[in-house]
Structure I
Amino acid sequence: MQKGVPQIMDITSIRSVLHYLTKNILPTKFETAQQPDPNTIQLCFRGVDSQTWLEVSWNGDSPRILKINKPEKIGRESTLSKQIRYGLKYMALISINQDDFERVIKFGFAKKPGDKISKYLIFELMGKHSNIFYLDNKNKIIAVGKQINSNQSSFRTISTGSIYSDPPVNLKKQPREDESFQSWKESISTVPESLKYCLINTYQGVSPILTKQLEVVSNTSYSEIMGKNIDFISDANLKEIFKSWKTWINRFKNNNFNFSKFNKFFYCVWFLDKEINCENKIDLCTGLENYYDYHLKQKKLEFLLKKIEGIIFKQTNNEKKNLNAQYDLLSKSENYMVYKEKADKIFTTNEIKKQDIIRGQKLYKKSKKLKRSRELIKERLNIYKTNLDRLDEFTTLLENLNSLNHEDLIVKIKLLEEIMEEICNEFNIHLKRQREGKKSSSEIQSSPIQVDTPTGLKLQVGRNMRQNDLISFKFSKKGDLWFHAQESPGSHVVLKSSSQAASEQDLQIAADLAALFSKAKRNIKVPINLVKIKDLQKIKKGGPGCVSFKNVEIIWGNPTRGEDYIKKNLKAVI
């Protein structure tokens, strides 16, 4: 992922959202709250004829406040969401306050508009120090997102029951629209370092992304002026930056906001469309929601991929280590005849002493033990080889995720979560899991890919072990056909030919898809096993997707043809 993506929501972005909320949701009745993950809360407010959902996150990597579309309902509730929901029940949101360039937001609640504020929600969106507080009218903390003890912070401790205190005062200079160029230059020239850090360390409200935005809107990004030492920047270039600086302050103070994208991965809320050649005007709240929704999902996807790859790598090394240990034991067990011959030699001598009898008996015992162990060792060898094959299958499932680049990120995330759970269950791996609200397993499970053949038959493709199991046994009927790459890990493909006879074209498309979703997909042609469902059996004590079969027919699949077909004819991926 591009460095700095998703971009941190700075004070300008926060101010733009609060300006919208102040105009559109004051006053409104608080309706409900839910917590989709440990560092995010979603709040619902109902007006006279509309409902508004907000999402606030105190995650250190991406603290944010957003207006969002109605989210999916979370089944299991968190303690924080319960406390907020029951504490603010039937109360009205009557004030939203945020001072100048401070990233502290205060929501005030009263029994009804016009009454005195009796409850507060405070959001501190300050990078790794971000937090959420639920307070009573005496500023006593009823609930908090993150509790901070004295070992974690020398400035203030945070715990339920204590009195809320403001974060440290920002001692930097406040940006002023009436400040002269000379005064501005002198302020940022105190310490000779890059222009970027001169601005950040001198003025309140300046973030790394703002310096990038100033560079873009002043047309100085080609020279990477923000990375240059301030002593080596000409007055002409500084004046261009200063001009953009004044524009930013003016729009910040006057709440003149407009969402736009720049440099492909980033956004700005104070550019005007014409200033950056933006053709399509995007609603500010919608633009922000879509931006964070996409990039946070992309970040989660990459995190899950790396985590699963790490699990597979570690488990593969363990299985190989165990396999090599069994090979060593097998090699040693082959010496059982040597010990037997030594014992025989002892008992065939004319004079046998007592200690010779004891030594001979020990040699016979060791010989028998090594002979018996050979069968057990061979069983273990088969187990470790099977485990390595299964890990190879999981690796192929991960690689196959990229076979459909246009599908929704949420589908890929669901598949990855299921694959990780399958690996952990199969190999008894225990991961440290964060406590978070989840929907029931039936709601969050993904579904197999389904496409239609030219004659109207349905084709199903499993993309994890659970789906492979479902389409091969639970969803299949007598008369359906099963396809899988020969001697290669890959997805199960089932042609629903129980409804009508399959044509040669149907069989070929099914084979092409089996080739596409296999480890051999980079080959020009792939041998595919074609088996009738009635000849397919689930392996007892095998993991999900483990099958055996008889009466197999081999046909050839073309992965490239399969990729072209599925992209044109994909019906549903849910």
Structure II
Amino acid sequence: MSEHDLNTLRHSAAHVMAAAVQSLYPDAKFDIGPATADGFYYDFDMPHRLVPEDLKAIEKEMKKLSGRRLAFERLEWSRSEAQQFFSDRSQGYKLERLADIPEGETISVYRCGEFTDLCRGPHVEHAGQIGAVKLMSLAGSYFRGDEKNRMLQRIYGTAFASREALDSYLQGIEEARRRDHRKIGAELELFSTHEDVGPGLICWHPQGARVRHVIESFWKQAHYENGYELLYTPHIGKGGLWQTSGHLDFYRDSMYSPMQIDECDYYVKPMNCPFHIQIYQTRPRSYRELPLRWAELGTVYRYEKAGVLHGLLRVRGFTQDDAHIICTPEQIEAEIAEVLRFSLSMWDAFGFKDVKAYLATRPAKAVGEPARWEQALKSLEKAVAQCGLTCQVDEGGGAFYGPKIDLKIKDAIGREWQTTTIQFDFNLPERFDMTYVGADGQRHRPYMVHRALLGSLERFFGVLVEHYAGAFPTWLAPEQARVLPISEPHTVYAQEVAAALRQAGVRVQVDAEADTIGAKIRRARQQRLPYMLVVGEREASEHTVAVRSRTGGEEGACSVEAFVNRIKDEIAGRR
């Protein structure tokens, strides 16, 4: 089934669900019920407070309506007819939505049995075609998404053409719950959040900090090897800086309130770019210096509503793997191709092979010369083609200050995550009057590209946890091996083995607890360790270890030296 057909089916399912609600709760008031990427929802206002048990009754009513094969009938009404219809039924939300339709535009409604909805369509022919339906959950939702308005009750559901497709989707949901980074993060003691610290602010535990350190170290080394220089910039800046950048005019709602220092307003930074520009402006620049590739693991702070915060995936303080490329127009095509190549190599290293590109083009309102937009778009298109990536074009979807490429990766269970962004910016070079001296001795405006490969360390770490279900590859694992002495007398030898591994750069611990070897193995497996090394009297006398791996189980004995060489090779190869 095509994406369009699936959206039509789900939109129709939303109408049938609303019809079922109307049948069960005649005093319900209706807002909207669109299809979504993975299902549909509908918003209601009614005296009855819905609880999860109500979803079964609504599903049952939906089946009854579907069994009657009620037709979807499209009608076109005059504005006065529509106003009269919804006014007679006290459907105030529909009247407000009706007022949003511009004068002269066709007003269409769809009728399905006793339920009539203001809707553009399209829909399936009759309710019997909505396929296999499952109502998933309940939530609160402010009318028009504005917290100043009345809160409505939202029912989420999903629909597929067949029961098999629905069952497969539900199994995926269950697997996603099993992999939830918040659950695994608590089990493995990777990170935590605390009300006393503040919502959306992450505290990294030793195990999580270990993984983050490995990611950061790899990221920094890779950037140096790919021609970047690293920067460090402050966490706060004067109000005038954010006024020049335009953030106070266009981004203030996502910035925190200013603090007074020396009678000046200072803001914690929501972005790193103005600081990088300040470094660029410290002296005149020549075309001979360009391109400049400047990167920073810069921690930024943005206000997010409490309702959208979600573990590591949506936070208020996060570290961007940020970079800015400043170059001449002649260099831009090669630079974009290089960024894309670099990005793909990073994703490959972290085990993500399925990558798709999304190209957002010039919107109706935009800054920058059309010729520059055209050149930028061609550079992006050529880079995508050179890398052999599948690309989807979002016509008019670019920011007002430049076109962009977004890369989305697929995880182990087929979910897509938006990660890398390569964003042109024709705005900030103008605002800060950035220039370089060209070969002709004249001042020219450079091109500037914002670039984040991983996005943010917090969100990327959350994706990584779910992709691997907490079983990190050996090179990333916070603890790569654990030595398990069979009994207390073997602890001295276990410490010798651990010392040899540490000397080789392996992250290793000894489990010296007064437990049985079975309990120690179970504990190590629960913590998803790549390797367990069991040592007893025989291993101590022969200077060996009995290897158990996460994937292979018992592998038998080998010398300490052989195991050190094996794990070093595995770590170096990032396997």
Structure III
Amino acid sequence: MASKRRKQSRPQWRRVDLHLHTPVSVDYLEPNVSYLDILRQAENRGLDIIAFTDHNTVAGYRAMMAEIEQLKTLEELGRLREEEKRNLQDYRRLREKVLVLPGFEFTATLGFHILGIFSPAVDVRELEFILRQLNIPLDKLDAGSGEVGATSDVLTAYRVIDEAGGIVIAAHANANHGVAMRGLGFGGQTRIAYTQNPHLHVLEVTDLEKRGRRTTARFFDGSRPEYPRPMRCIQGSDAHRLLRDPNDPQHLGVGDRVTEVLLPEVSFEALRDVFLSNDFALTRPYRAAKAPVDYIQAAREEGATIVQDFHAGYTKRGGRFYAILADVCAFANTNGGILYIGISEDPKERPAGVRNPSRLVNMLKEEIERRITPPLDVTVDVQQTQGARVVRLVVPRGDDPPYAIDDSKIYVRSEAETGLAVRDEIVSLAKRVSAGPIVAPRETEEEPTGRIDPPRTGVEIVESKERKGTFYHAMRDLRNGNVVKNVTRKSARRLWHYAITQTEDHPVDVSKVEWRGDIGVWKSREHAGRSRYDLVQRDDGKLRVYYGVTEDGIHGEWGRLVGLEDGE
């Protein structure tokens, strides 16, 4: 009884819950629930795809399939009782309506949980072989326990599941046993590797419906310098019972926390394709009683950042179309990003939209192909927000930088600003090609203690020299540590110009700094709807000044200094 791929004429939003336990898990709260009960509840909640993800085992999925095969055998022998006949009919009907995927919730070294989800075409024995590869003891393969002793590390688990053709999801990443849970006492490089590894496809989070810059999805949108790879965030029920516990709402039931996915067909292959894509508008939290999430309006409320921008105008007259191309080039050279054409950044302004979006899409594709080198695979499509049609460009972080317009004009993104790259930035882009992938850290790696690292956004002037009446400055980009030399007030971009102007005209008065130990706040201001700080640090007898630091760059003691939560 293989599950069929249900083809559609056009993509539709489908509801998925990819984190469901069965009574095989030792911590399941309702041991008398049947597999058929779970499928019936999935139908009741309108789910299109579910996954059985018991702790370190596929015994639940295997038991369901064995039950179905047993009923089919009895049917062939003419020995089905009435109740068994109804059950088999229900199984057939429900498995036509709900795609059930096999999987497991693997407990990696140090207790981190990882979901591995597979096609129903994969034999259960192959999945058990994968668990054995991950060092699940033979006598624990059917136990359904989260306690399985020493197993494989997180990065090995990502790789093994991915190479076996599975979907790799960091389970409840921001909560208990999650790889992105705040306050964990391991090194920053370990956290980066655990959330940026190319074999990891998705982060499952518990705060997807929340808004603001402190949410997990916002943290991993690619705007943070140390987390440049945007990560898709979804939600799942992690149900250990059939229905939500009325006495403890934290214990969710089947379909109580659902993700919608825009799919051309209901199949594992289509689902994996979405999760491996860079188009993050293909998934959204499902809202049963409210209007669907408007990602474009949410983006406007967030405003322009290093990974997104807005263009109300798009005509060639006045340089508006060229400004779009410059942003495409800058995104490719920096962290990638998304452009929305036909709307302004102001979330209170009604979207004007694009009058002839198909024409603009074709023009953008042609101009990007003709004018930007080397070739860049940019997704250009039409989206809707508040009844207006807008054009969206999804720009990847290029793997062959530097990218240029008309072979010579190289742009980069600095916070929410696009500007021409200077010599040292071009050199850094060229070096990026030879940079290796994220490497596996030692599990015991720890952060250095006793020293406060600089913020991770903004700029620092590390050296200034005067030549023939003009000051030349060496600027350090705090996002990546790159130093750009010979910057003058005249040649500087906006943030650099601000830093140089402050240094030359309004130097720091240490007596007016708000100190907290060896770090302090010199100035704070609002710019483009975001808080920016000029911060100072006493370091081995020297005074270091960090200009234009945003919340994305605040960490550790700096967060306590300015009254923010620690970003990690």
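Work out the source of 0.00 here, i.e. which of I, II, III gives that when FRET efficiency 1/(1 + (r/R0)^6) of positions 84 and 284 (r between Cβ atoms, R0 = 35 Å, to 0.05) is computed.
Numbers: I: 0.85; II: 0.00; III: 0.30.
It traces back to II.
Computing mean count of other Cβ atoms within 10 Å over residues 52-59 across structures I, II, III gives 14.1 for structure II.
Once percent of Cα pairs over 44 Å apart is calculated for all of I, II, III, which comes out largest? Write down the numbers at each step before the final one.
Values: I: 43; II: 35; III: 25.
When percent of Cα pairs over 44 Å apart is computed for each of I, II, III, structure I gives the biggest number.
Rule-based calculations on the coordinates, nothing more; no lab input. Source: prediction; values computed, not measured. Cβ atoms are built from the backbone, for glycine too; each structure is taken alone.
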